[in-house]
Structure I
Amino acid sequence: MSRREVRDSAFKLVFEQLLRDDDIQELYDIAEEIDEITVDDQVKAIVDGTLAHREELDRIVENYSKSRKLARISKLNLAILRIALYESLYDENTPVNAAISEAMVLANTYTYSEDASFINGVLGAFSRDLEKENA
């Protein structure tokens, strides 16, 4: 599986968990049973990491979302933002720019253009501040 396919599967599972609030292992089992979402160790690493850092990631989203409160952000957008932020902060193999670029691929595939712009704005502001921090 390509990294993009891994990320797409992880996105679908994170989004599903937001919708159903089920135990993630149950969602893994269902995904494997219906064979529509690939679940392997790479997918689980992104999903588990994103869910483990959910509160921190949501605080970052709240901090950089100037136009929407967290409760007003669609679950699709929130899933994309969480994964991109998780990868930016915790995945040593994914540069921040790559995480943002891949988030935009997901946003352009699954959301409206105004939502994609919102996601890009949040991640862009985060990236600029992260760059300043690391300089």
Structure II
Amino acid sequence: MLSLFTNRYQAFRPPQGVPVRITLGAPRFKLAYPLAHVVRELAPRREYFSKPLPEFTAAYRADLDRLGAAPIAERLREIADAEEDHRLVLLCFEDLTDPVQWCHRGIFATWWKDVTGDAVRELSPRGGQYEQGTLM
């Protein structure tokens, strides 16, 4: 079993699950928790970072399609097995409390749901509200 969630580095708390970095760079600020796992394949490439959202989304989703859900799931299951915890929290930097802010973790969550049928829930506030999900 694998349960995926998303959050930002600053809002993650260890009881939420296993933190997993999905950004090109690591946080340059001190974290209150260890960050032992990185899945760089889920980080967007630099060349489309400055693109408008529709172009960014298309390019990022194309990368995810090339990778495929099965290899991504296998990599994530390796982390879950190593940590003996099926709850993985994919982390990046963006603060989604601003309703106009967007982030690749949301694009990944939508893509994952589209290809696997499994929901990926955001754990931090989003636009003033929580998309509450179970952590158990």
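Suppose you compute relative contact order in percent (Cα under 8 Å, 6 or more apart) for every structure in I, II: which one lands on 37?
Answer for the origin of the read-out: II.
When you work out distance in nm of label points 7 Å out along Cα→Cβ at positions 16 and 48 for each of the structures I, II, which one comes out largest?
II
Work out the source of -25500 here, i.e. which of I, II gives that when helix-only ellipticity at 222 nm (-39500 (n - 2.57) for each DSSP H run of 4 or more, over all residues; to 500) is computed.
I
Taking distance in nm of label points 7 Å out along Cα→Cβ at positions 24 and 112 as the quantity of interest, name the structure among I, II where it is greatest.
Evaluating distance in nm of label points 7 Å out along Cα→Cβ at positions 24 and 112 on every structure, the highest lands on I.
Quick note: the coordinates plus some simple rules give every number you see, no bench work behind them. Treat the numbers as computed from the prediction; the structure is a model and nothing was measured. Cβ atoms are built from the backbone, for glycine too; each structure is taken alone.
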